Structure P
Amino acid sequence: MNKNPIILGIESSCDETAASIITENEQGMPTILSNIVSSQVDVHKEFGGVVPELAARSHLEKIDLITKKAIDESGIRMEKIDAVAATAGPGLVVCLSVGLSFGKAMASSLNKPFIAINHLEGHALSPKLNSELKYPYLLLLISGGHTQFLCVHGLGNYKRLGTTIDDALGEAFDKTAKLLGIEFPGGPQIEVFAKKGDPNKYLLPKPIFYKGGCNLSFSGLKTAVLKISKHIKTDQDKYDLAASFQKTIEEILYKKSKIAFKEFKKINKTNKNKFIVAGGVAANKRIREVLTKLCKEENFETIFPPINLCGDNAAMIAMVGLEKFKLNQFSELDCAAKPRWPLDEDAVFLKGAGIKL
């Protein structure tokens, strides 16, 4: 094995086509040599959301070009790559299959190991790209498709402490944005609208706020926004509703994170308490401020990935690939895409009717 392994990462789980090359420096810290992300906003904008078939077609059209660009920008010759890591799940299966097949073909042609990566594990380890992160730590993963608290004991070793029982937080942001007439992808614009509004104008529900431990629910909140949105008449009304929504989310995350801290302390055998917030919604600055404040109150160290590494990207996929490469954890070339692939395989599935909390 090379002293400084070089890993090619490929990501295509949803609507970003991405490729990245990373390695390690002499101190063993990850170094991003290139990180190319091609968004499909223009492809899906008129539909107000991601259309799987169109996303897969776009991946097919771009993946070769994006990967070549990542290799060129890294300054690394293709034959120097030590392994290829590609997202195998969870995600849209038609999209996953594009990157997964391309990654396998690359590994086979280079005669190098292939590593199938869990997209969520990429988010979980993404702060390692900019910080010297040690296990264990508490993770809040907040993205378009997932919202959960996890105790990260080590690579491949996760215990879920809480999860959303319905909508993911990113989904709630995007749907609220759509109701406010914000063009797709609208989630990030909620924070912009909120700055112009009165956060106390609308009293919105906080589902399972006082029960369910650190499990979360956003469906009822989304429904309330839908009802109010039918009666708003001015731009200021939109700003006020966005501000009220943002404030409600902050309150929910503050309360549920505080509960998660207590649960984490029960199983954390060290005296170091670290709280990692990752995923696309971790780019929300107000959420960062609120959770940083909570960490100061509770004596936790808080770590966020850089803004450009919060959303889907291939550097985080290559990061997990690097960790697995050093442990010789390779995958077979016939491994299949997994549309559902939880980090904690033993956790009870908590979605659908009849859930008891």
Structure Q
Amino acid sequence: MTNAELVSHFYQILINLEVSEVIVCAGARNAPLVVGLEGRSFKVKSFFEERSAGFYALGRSKALGKPVAIMTTSGTAVAELLPAVIEGYYQGLPLIVVSADRPKNYRGSGAPQAIDQAGIFNNYVHKCYDWDVQQTDLKTEFDGKKPLHFNLCFDEPLIDGDFTQTTKQFVEVGKVESFKPQAFDAEYDQEAKQFKNPLVILSQLSSSEKEQVKTALQKYQVFHYAESLSGLLGDADLAHLQLNNSESLLGSFLEKDIFSSVIRVGGVPTLRLWRDLEKKYSHIPVLSISELPFSGLARKSLQTGFENLNTLLNAAEYRKIDFTELNKKIQAKKVMALGEFRNSEQNFVFQLSELIKYQPVYIRKFITNS
């Protein structure tokens, strides 16, 4: 097989994985991949710096709800993607890293651009496919819930054929299930009954999860704390149910048994209270409704999938406490404080958020000579 044929087979794999966007950090060694993009239907964006490109690709993957590929040349350029790969692993995003490499016999030689790229991302990727032109088995498996790494080794001459060709060989891509949330059975259902009167915390949600969660919160009129990653913070239909003005009081609500348990919905929360659940509030039962394999806690907790969201929220038996007036009072104090301290960082962020109203922001830095 030639470099051109390997590239042709590989791009068919990307198509089978439903990749539509490719982020390119061009270099000499990945020239076969760059040339092979010509005439194909991928939307291509070029970056000159790999680290920022990795996070851009990660953001595109999250926005599209499907895999996005990012391509680098060989050597330390590949290592620049580690931060984005780690973030993708913990957020459950299908970032596809495509690294070009020198031939396998260069490994361990110390030759330029010949670091050990295969397996460089370790457990943070579903799998690393380390291929060269000798590859005969192109079968690929992917769970779609974490990053994936293709390391493609090219020998010289790098451009050795027709890179516009399309493969005639069927390239199989299998879907594997690496994690499945706990389903309810008799024993698990018994444990779940302890989640009465819960404090509901929303964190990272996909677009489909967001709509499902919003519908359930409205249906059962559930007071909740929403992180910005949920996409529901400040939602007009849920604003009267959100406890974000009471963030500093959430701990005292648990201490006073105003809330008797915690139900996390989505990704692992970042607010301070979540960390306090480890020890300070270790007696509080915690249940996570998430498609991610992370409990987010070192102590025992339960986890299930979104198919049980309505069942749990419906059976929660909330205390009849209305936080509406408390929220209004705290909001009034916050607005007064922001007006008093106009030059504070908090007021700057508040005014900026009021100005943009969820629109994209471009910040330009001006440097003047004094």
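Just so you know, all these numbers are worked out from the coordinates, no wet-lab data involved. Predicted, not measured: the structure shown is a model, and the values here were computed from it. Cβ atoms are built from the backbone, for glycine too; each structure is taken alone.
Hey, distance in nm of label points 7 Å out along Cα→Cβ at positions 220 and 276 derived from one of P, Q reads 2.4; which structure?
Considering all the candidates, the number was obtained from Q.
One of P, Q was used to calculate Rg and Dmax of the Cα atoms in Å, for residues 236-291 alone, giving 14.4, 50; which?
P
Identify which of structures P, Q gives the largest calculated value of mean projected area of the Cα convex hull in nm², for residues 12-147 alone.
Once mean projected area of the Cα convex hull in nm², for residues 12-147 alone is worked out for each structure, P has the highest.
From which structure (P, Q) was distance in nm of label points 7 Å out along Cα→Cβ at positions 300 and 324 calculated, if the value obtained is 4.0?
This value belongs to structure Q.
Compute percent of Cα pairs over 40 Å apart for each of P, Q and report the one that scores greatest.
Between P, Q, the highest calculated value is found for Q.
helix-only ellipticity at 222 nm (-39500 (n - 2.57) for each DSSP H run of 4 or more, over all residues; to 500) computed as -9000: which structure among P, Q?
Q
Hey, FRET efficiency 1/(1 + (r/R0)^6) of positions 284 and 348 (r between Cβ atoms, R0 = 35 Å, to 0.05) derived from one of P, Q reads 0.75; which structure?
It was calculated from structure P.
Of structures P, Q, which gives 14 when relative contact order in percent (Cα under 8 Å, 6 or more apart) is computed from the coordinates?
Q
Kindly point out which one of P, Q the value 1.00 was derived from, the read-out being FRET efficiency 1/(1 + (r/R0)^6) of positions 36 and 156 (r between Cβ atoms, R0 = 30 Å, to 0.05).
Of the structures listed, the value fits Q.
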